[in-house]
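Q: Below are structures written as structure tokens.
Every read-out reported here was derived from the displayed coordinates using simple, explicitly stated rules and does not represent laboratory data. Predicted model only: the values in this text are computed from it and were never measured. Cβ atoms are built from the backbone, for glycine too; each structure is taken alone.
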Structure I
Amino acid sequence: MKTTNNTLKALLFVVLFLAGGQILAQTTTNPDTVCVGATGEAYLVANTAGSTYNWTIAGGGGTQVTGGTTSSITVDWGSTPGIYTNAVSLTETDANGCIGAPIYLDVRIIQVALSALGPFCAGDPAQALSPTPTGGTLAGTGVVAGNFDPTVAGTGTHTITYDLAGCTTTINVVVNPGPTTGPIQHF
């Protein structure tokens, strides 16, 4: 569902890992946004030599998959949408045994949906698409200003995509050709 964002996060993780001490700063927007059921979501802080890290995942059905006491972890998120305050927390203990102040990250888990439409007949009027939550991007043949227009789409099966924050859902909409009648004959 969030392939592009996961790929970018993985690439960023590799770059930061290879950069080691060259890391200047990296900030995640709070709250972080993930898709329902997202897996392998990477979280990290700049690694300090000799430090250990205590990560906690709370709320959102999240499970820490990798990381232990390192400066990075991966998390698999649950299937209940919502905003989870302090869903990811981290406390660093340095080489001298001094414990730093905990840091927190809220996580917003979103589930996108797009109501089924049709089937339509060629020439039917446009019908509003109803994506939830609102604020994303609709795309596909026949999508015009938030509506599906069978006349613009033409006959056939059309895939409509809704994307919000990297979370994507699709529906297929069918436009059937009308009957070909005639000509009228007189006997």
Structure II
Amino acid sequence: MRIIGGEKRGRKLVEWHGAGIRPLRDRVRTALFDILAERVVGAEFLDLFAGTGAVGLEALSRGARRATFVDSSARAIRIIRENARRLGYEDRTEVMRGDALKAVRTLARRGRKFDLVFVGAPYSGDLALRSASALGNSGPLSPGATVVVEVFRKTEPALRYGGLKLDSVRQYGETRLLFYRFVKDAPTE
């Protein structure tokens, strides 16, 4: 696994192999950042269910101002910190260990506002869609923020989660990316 674009392009990341680990493939990450394009530059980026931190670190390499990583695994937290250190991004990262849904509420209470959010929850269960709902209803989002939710290809997206409105759906093999836009004055559920 490596950074695929931006100032740290080609730099290798510490990987994590094991049961239940599903890093976003390079081609899907490339497509994601091709779609996000210039929205990444200067953005506050939130990486939920961050794993190795590859998505948030990619955002930093492509010009994001700061990235916040959330994962419940102590091993993931160690890997994210090591990857940030290797890339020289320690001063531009915040790493939180814990439940993603609680982290969303905590970040909102702290007054944090994110321009871009990536939700890479496990495919089993409904954590990805519950995270989208938490973000859309009380999340720490800037007006016009983009929230990208990675789900299994057969997952049907809701058109709205509170202030989040579905913009587009892209599919790459078994992976479906749901692109939501945060509309500040939208009614909440």
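Q: Assign the value -9000, calculated as helix-only ellipticity at 222 nm (-39500 (n - 2.57) for each DSSP H run of 4 or more, over all residues; to 500), to the correct structure from I, II.
A: Details: I: -3500; II: -9000.
Derived from the structure labelled II.
Q: Continuing with the same structure: If semi-axes √(5λ) of the Cα gyration tensor in Å is calculated from each of I, II, which structure is the one that comes out at 51, 15, 11? Don't jump to the answer; show the numbers that get you there.
A: On the way: I: 51, 15, 11; II: 23, 18, 16.
Going label by label, the one that fits is I.
Q: If distance in nm of label points 7 Å out along Cα→Cβ at positions 43 and 139 is computed to be 3.0, which of I, II is the source? Before the final figure, lay out the partial values.
A: Details: I: 3.0; II: 1.2.
The structure behind it is I.
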